[in-house]
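Have a look at these structures, which come just after this line.
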Structure P
Amino acid sequence: MKIVCIGGGPGGLYFAISMKRRDPAHEITVIDRDPVGSTYGWGVAYWDDLLDILYRNDPDSARAVRAGSVVWREQAIHVRDQTAYFGGYGFSTGRAALLDVLSRRARDLGVDVRHGREVDNLCGFDDTDLIVVSDGANSRVRQLGNHYFDTSVTLGENRYIWLGTDKVFTRFTFAFEHTPAGWIWFHAYPSIAEKISTCIVECQPQTWHALGFDSLENPESLRVLENIFARLLDGHSLITKTRGALARWSRFPEVTNKTWYHDNVVLLGDAAHTTHFTIGSGTRLAIADAVALAQNLYEHAEVADALENYDAQRRATLRPIQAAARTSMTWFEHADRYLDRDAVQFAYAMAARHGQQMPWQYQQHLLTQVPAVRKIRHAADSGRRWWRAVRRGELAIAPPSLGVRVSSWR
């Protein structure tokens, strides 16, 4: 089969890898608009479920992704000068490092990966059996066929800007600061071990206007933000330049499509759907799309049947996830309603934003603010990480309590 993937993000590259793993005879080209080594954004946060998918589908690239990732323990929520903690752990890696791993693996499998080429239309692809559109939320190719896909794009109310910082965060950190113009906050997590963290700044539109971000030049905006968050940044700098351009304030686009395919053109990843960054699922969902599409093409003799089944499967899976993301986005658009509470109460309200919680869960939350209890929880999380790693084939060693070296999974 002759296949072209338009868009060289994680979804497009991983689809190419997945197809080649199933049948090396496929002729696959990935076309990316950006030069080699250039990408938008700083880091990608993910959880065990993504590693489970990667190890099942392609252990070689999974090992490389995991080797380039760091583990963060728990979430820290700072409100003014108070701090609360919420349990859990996750992983993160630099977006450029992730794309480098996937690009190299795709090339090793025989995929033709081309950079620096814009695709504005589908002329010239007449002899292609399948065109995979994976060029992001603002997909130019999808826009050519909006009437086929019945695309809807709804912008969130809050303004946000995706930055980096040379402050190294070891936890997933939320910091809420009150200014005379209103509340403003960031979501931060490690991206490159001991070097760079991702820092997404967000605020309500009235705060954004009152702080002058609608008229300030980018360097001036950065200085204002560094002053607002000076305490949490410990004097470190924010970094705005990525992919050769300065980061810009945006409103989050929620993308939905009533169908994800037309003829031999199929949508994947953010081109098909977006989920708000406050639930951190974009990369995982794009990779899950890639695996599902590849598997359906492997199982069905006719491309049309494969696309129909892929469309039905993945859109059904995405409905509750997009609903949860929409709820999360709306909660942060009205976060000021909860910020009159102390940090512990606010952290619980933020953690419970997806649905009703049982009374005992709040008591558990209070208990986990105790340092000794948090230490026990960290040990339990380490045990869970070890078990998940062994179960998916990442590790084949004794548990950490036996004193063996476990730095590869910590």
Structure Q
Amino acid sequence: MNESFSNSVKLKEDLCKGCIHCVKRCPTQAIRVRNGKAHIIKQFCIDCGECIRVCPHHAKKAHYDPLSVIDNYKYKVALPAPSFYAQFNNLDDTNIVLRALKLMGFDDVYEVSAAAELVSELTRKYIAEHKDDAPFISTACPSVVRLIQVRFPSLIDNLIKVNAPVEIAASEAKRIAMEKTGLPAEDIGVIFISPCPAKMTSVKNPVGCDKSAIDAVIAIKDVYPKILPLMLKACDMTDDISHSGRIGLSWGSSGGEASGLLIDSYLAADGIENVISVLEGLEDQKFSHLEFIELNACPGGCVGGVLQVENPYVAKAKLKNMRKYMPVAKNHLDGITLCNAYIDKEIEYRPVFNLGENFADGLRKMEQVEEICSRLPGLDCGSCGAPTCKALAEDIVRGLANEKDCVHMLREYIHNMAKNLGEI
């Protein structure tokens, strides 16, 4: 386990009321309430943003780069996510958004949707060459990849070895910028306009490579108000800088990636609870007939990311209308050599939930957990600050809690103490 691992979802302690909304909804049981405040266990967190979504007090926040990060580079390239276009009303030409980004201060734009079309082709080719190893799971959603790393290690081999579109877009954007300007790589900033905090984590702690090609990550919700007034001026401009079609834009919502593969035997699921249900079914070999599985942690796909401004289902409808009159695809692999097409490093299991340092120690501690669980009420009420009685038992074994954190056990303890005092 990487002790230096950092996550992008943080707690604003002054706003936290110590409720257990986030505790009960976290898919990896990464949150505890201690001393009246929520605490995020960073090794368990997969940055799905579910706690940000459900917190009634807005006590969770996503960490990402400020807009001022673009001033750190001589030449700035924006990487807008496909879901970015779905934030605007009555948009029928993606060129307007791209031109507005250049008016905002970027020197160039490389659409992630353009790279997505290349990834669709790469994936079709990969599946055709490795049919015996199907089904394959998409690696486009960083939260899903990390979920598999910590909760479903037996499915790591099912992750397709094709890089996410944003990584390929970043590599291509930097290569093109270096050729165009003659500047060294460190003077060129490739900045992703992200729908979710998981992308920030994937840049700081990349999976499948030693270093991400992305230099910074900024939020869609920060960029949105900046370019709105610039879009009117962008409407009067005529330069055509959009280089993606229907397939690339479709990646912004659930099912878009899978539909771009032009195959029938696929499954697409969105929302973290649905994703876990699919992964459990896949572990039980219920979906062996499938070739490809697309999973998105956010509801509706990337349009449901917590750094967006539009309702995910309204955004999904906007994307559908926008791509109606677009060509199928504008990007093809013919004659193109991508330097960052495939995952070149093994995706490793992260045993963050292991209780012991070795098998024997882990077995001994598991027995302790079972013994403690037998004394706990089994209500999974969350009053102790842990999501379940078993999670509390594990915390007790780890030395992070005690049985009296359970209000039912505490009540019994006080009752027995009062009885003993009465007898004395």
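Work out Kirkwood radius over Cα pairs in Å, for residues 63-190 alone for each of structures P, Q, then name the structure with the largest result.
If we compare Kirkwood radius over Cα pairs in Å, for residues 63-190 alone over P, Q, the biggest value is for P.
Then there's this: With mean count of other Cβ atoms within 10 Å over residues 119-126 computed per structure, which member of P, Q shows the largest figure?
If we compare mean count of other Cβ atoms within 10 Å over residues 119-126 over P, Q, the biggest value is for Q.
A further question on this structure: One of P, Q was used to compute Cα Rg over 2.2 N^0.38 Å, and the answer was 1.01. Which one was it?
Label of the originating structure: P.
Say we calculate mean count of other Cβ atoms within 10 Å over residues 255-262 for every structure; which of P, Q gives the highest result?
Q
0.15 is what came out when FRET efficiency 1/(1 + (r/R0)^6) of positions 47 and 215 (r between Cβ atoms, R0 = 30 Å, to 0.05) was calculated for one structure; which of P, Q is it?
Only one of P, Q returns 0.15 for FRET efficiency 1/(1 + (r/R0)^6) of positions 47 and 215 (r between Cβ atoms, R0 = 30 Å, to 0.05), namely P.
Values quoted throughout were computed directly from the atomic coordinates according to the rules given, and no laboratory measurement underlies them. Keep in mind the model is a prediction, meaning the values are calculated, not measured. Cβ atoms are built from the backbone, for glycine too; each structure is taken alone.
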